[in-house]
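Given below, in the form of structure tokens, are the structures.
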Structure I
Amino acid sequence: MDIWEELYNKAKEQFYPTEVTPFVYAHHVVCALESEDGRIFTGFCIESCGGVMTLCAERVAALNMYVNSGQTVIKKLIAFRDEPPTGVGGMPCGACREFLMQLSLKNKDMEIMVDYERRETIRLEELLPNWWGMMRYE
């Protein structure tokens, strides 16, 4: 089993779409990531009627990593709904991309799964060319 299969299986455990209340829906998008030290952290999407309170699975996984280990660097990340990414889905949204980059400059090199079957990935830096925050890291 390679790391991508391990990440996929860990994330899949979190997939069980749930109406928490008439206002909150969760577990319909899931994520697993590999931290710098090789540990795996997971997260799931939590949506509410108030859009600003919604948290994507990628941010929840990254926050779980930070809260539970103090780490900020991510090596690999996979996110999906009911099936693994097939080239059209699985990309972090703009808010997640921004948060992941702000969490650590090293995250620019993290691999994000694009197509699970072909093991095609993209680096976060490719999704944020000419990122505005680079000057703050310099």
Structure II
Amino acid sequence: MKAITSKIHKKQRNALIVYGLFYLIMGIIPQFNEESSLVSWSYIFVGVVMLGTIGYQAYKGNYFSIIKWNDNILAFKSPESKFVHFKRSAIKSVKLTDKSLTINAGLGDGEMLDLDYFKAEDLEFFKKDFVEGGLTETEAYNLAEA
């Protein structure tokens, strides 16, 4: 399967880093003042858990968007979600803009993916290979309509 991967989604990662460091610092400061309490230890615990979550999610690849495809299947995932699969025969139309990919697969079935973090050359490769590559007459009409 061919695939393109986005850059790291910094918003999700940075939010956990900021809050994790905040809780960790708020738990460590009372330790230096010899005012150790259950609340300060719980702040340290929460901060360590948040920072550990960042490491685990980075290890699992949750900060990336991925688009995979071959001649029969299109699959994509956004950060912190599972893959969504579409058979090429079920896809009614594909709308690819600079900011989003919209798949229409019939009545109420479809998805939209944010493309902000993808490189322009990767999107161009996807467009030439999947969107425009091997279109039938009906698919070409639906693509032009979208």
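General remarks:
- Among I, II, which structure scores highest (criterion: FRET efficiency 1/(1 + (r/R0)^6) of positions 38 and 102 (r between Cβ atoms, R0 = 35 Å, to 0.05)): I
- Set I, II, criterion FRET efficiency 1/(1 + (r/R0)^6) of positions 70 and 94 (r between Cβ atoms, R0 = 30 Å, to 0.05): the highest-scoring structure is II.
- For relative contact order in percent (Cα under 8 Å, 6 or more apart) computed as 18, the structure of I, II it came from: I
- Test item: Rg and Dmax of the Cα atoms in Å calculated as 14.4, 46, pick one of I, II: I
- Test item: helix-only ellipticity at 222 nm (-39500 (n - 2.57) for each DSSP H run of 4 or more, over all residues; to 500) calculated as -8000, pick one of I, II: I
No lab work stands behind these numbers, since they all come straight from the coordinates. These numbers come from a predicted model, not from an experiment. Cβ atoms are built from the backbone, for glycine too; each structure is taken alone.
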